[in-house]
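What follows is calculated from the coordinates using simple rules that are stated; it is not laboratory data. Remember, it's a predicted structure, so these values are computed and weren't measured experimentally. Cβ atoms are built from the backbone, for glycine too; each structure is taken alone.
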Structure P
Amino acid sequence: MIHRTLESKLIQSLKAMPVVVILGPRQVGKTTLALEFAKPLLEKPVHYLDLELDSDLAKLDDPENFLRRFNNQLLVIDEVQRKPDLFRIIRGLVDIRKRAGEKAGHFLLLGSASKDLLQQSSESLAGRIRYLELSPFNFQELYLEDQLGFNSEKLWYRGGFPDSYLADSDQESWDWRHDFITTYVEKDIPLFGPQVSATRMKRFWTMLAHFHGQQANLSDIGKSLEVSHTTARTYLDILQDFFMIRQLQPYSGNTKKRLIKSPKIYIRDSGLLHSLLSIHSFDQLLGHPILGASWEGFVAENILNSISNQWKASYYRSSNQSEIDLILEKGNQEIWAVEIKRSVYPTLSSGFHRACEDIGATRKMVVYSGNEQFYLKEKTEVVGLKDFLMEILKEHRP
């Protein structure tokens, strides 16, 4: 349907690597993508296992004997995080199949937990594996494909999970997101996370939503939950491992200024953010104090999902209030300072320009909610999100 960028990466990866892993949150479309594109892609049979099914999980009681049956075939294994010890078996089988002349396209694994979480208990497959991440629908792919009746306000309010974005009404979208959050805290997170009650984890997640676009004070949050700072940090890392939040790290380049060192916290999907904050409609969002931070997170997430891994992302905030919402660095060649503004008449503080001098920005840009392109003082470009993403697609694709 869409996900064209990842489709092309999947095609390249299956032709080049023995093992390909598609990671992303539940209900984002990993299975659909794998089955729609893997089958016609390779000139070999494709078999599918879903480890959420007890019947399929039982087939892996003796995994080596079972997996040996699929020489010269592609085996798609869904929810692989439920059986992380498979990686050790897969490593040996890949080496056997490579010696027999089968170079690529052995296993396509689908997982709802991060690479780091999977690797905690898995054998290294360095040189044999490639990881791809599938995110919810984003602005770029929906706009460029001109599919699904693209509506930027709907995407911002409902978020990019297919069942939420495509729901027949805002109420159905709201119900889906409410159920999704409940399922995550009651079922998915406990598989890997600390033994914490669903009620406590949901409270923690909701508290983080109030810090969206800011540095979260984990000590204060921990006190409110009656847990230690260390435990609160563990909760935070678990939500990141399940693709629910993003921690944007502070700028780490050379500067003599005293910088804030804590990461900024974003709820990655704007629809889930609005559910956690009980925002029931787009009109309610427009009058809510989170409006500016919500727009910032929505824009930042769309940008970060569109850039290649050649870019490094961070933010800048000094003790004297010099600040840049998003810094994009490509080696020593380019340093983009990106400020994100909801207003159609954006203004910039002197602190933004001071920060640009501190980092040696090669380009200063404001991404705003309008569609025109123009300049502010000191050669600062103002562009809409669509045009910013089009420029990334045109000039900086991986």
Structure Q
Amino acid sequence: MSKQAAHPTLLIPGPIEFDDAVLDAMATPSQSHVGGPFVNTFGDTLKQVRDLFISTDPAAQPLVVSGSGTLGWDFVAANLVEPEEEVLVLHSGYFADSFADCLSTYGARPTQLKAPIGSRPSLAEIEKALKEKSYKVITITHVDTSTGVLSDIKAVAELVQKVSPNTLVVVDGVCSVGCEEIRFDEWGLDVVLTASQKAIGVPAGLSILMLSGRAVETFNSRKSKPGSYFASFANWLPIMRNYEAKKPSYFATPSPQLIHALHTSLTQILSIPLADRFTRHKSTSQYVKSKIAELGLKQLASKPEEQANGMTAIYLPEGVAIPDLLPKLMAKGVVFAGGLHKEIATKYFRFGHMGVSVMNNDLGHMDKALAALKESLEACKK
């Protein structure tokens, strides 16, 4: 059992509950970011990031930078797309709108391919769009945190390689890395961006990316300077290469405490085959979704193949409102999230099931949450 102070169980789609050892790692005494002990830890951590993404390509490059997952969008927009270049943004929820806004900020020309709420663009629609225009980049939100919709990035990448092979495949994996299968090299992905606080199981504050050799070469062949200073690969790629080689380096100060926490979490994650971790998240997701159905509730994502394994977005039953449900859940020691999609935000709620809450059955988080949900819904209807 956890030794953490008593607190409501946080089961939103991130931040998630943290393992005791990860929190203990945050208590590392202050260290020099260019001193030997930290440099060694950071170098090992970058190698672990390669393993997390199942990448052995020496031309690929991991980045771990202080910031939120949103910073990953800026890295992509500032470095891989030049002004007036076209980007195809696959839309499966709120976060595609935001990624498109970020791309526009840097002068790119995003085109959104939208799907109805609770669904994703079809492969036929994507193929049609790719044939109509030449796109520098295609972006895919692997799991849209606002809807719980899962995209098939393997199938999309295969399609892009067949129809538009020069297009870079960029995956927003903020709500998928660590709980959904991703095979970076094998699937031919060019960028996967994520953050520390979701299925990776580390407090918020780290932006994590994996770049293919082709993405690095695309940056190196830019005709214009990157539109950002802090998010410029020109500043960060040499730093990451040096740290991975265990050579002290400096551009902007990293957080030794967060890097130690990441190293601890990745050590835990990689202690078993990743396939086993993905299977555990899928089986837990199916269990949660079956119980949700037994309560008579419906998901935003109606097709099983489009349902995320690390979260579930659930429509509220008739006569139940978010301001009534969430406080009742809190009183029972469980925290869920309200809706986020701007068109239907008041009509649904979100249940996160990823990381330690899934991998450590002794915690009992799933059964606790499902019991609290059933009792709270009954109380709302009285």
ask   = Comparing distance in nm of label points 7 Å out along Cα→Cβ at positions 105 and 369 across structures P, Q, which is largest?
value = P
inquiry  = Looking just at mean count of other Cβ atoms within 10 Å over residues 25-32, which of the labels P, Q belongs to the structure with the highest value?
reply    = P
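Determine which structure produced the value 1.4 for distance in nm of label points 7 Å out along Cα→Cβ at positions 33 and 49, calculated from the coordinates; the candidates are P, Q.
The correct label is Q.
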request  = Identify the structure, out of P, Q, from whose coordinates FRET efficiency 1/(1 + (r/R0)^6) of positions 81 and 201 (r between Cβ atoms, R0 = 35 Å, to 0.05) was calculated to give 0.65.
outcome  = Q
note = If you rank structures P, Q by relative contact order in percent (Cα under 8 Å, 6 or more apart), the highest one is Q
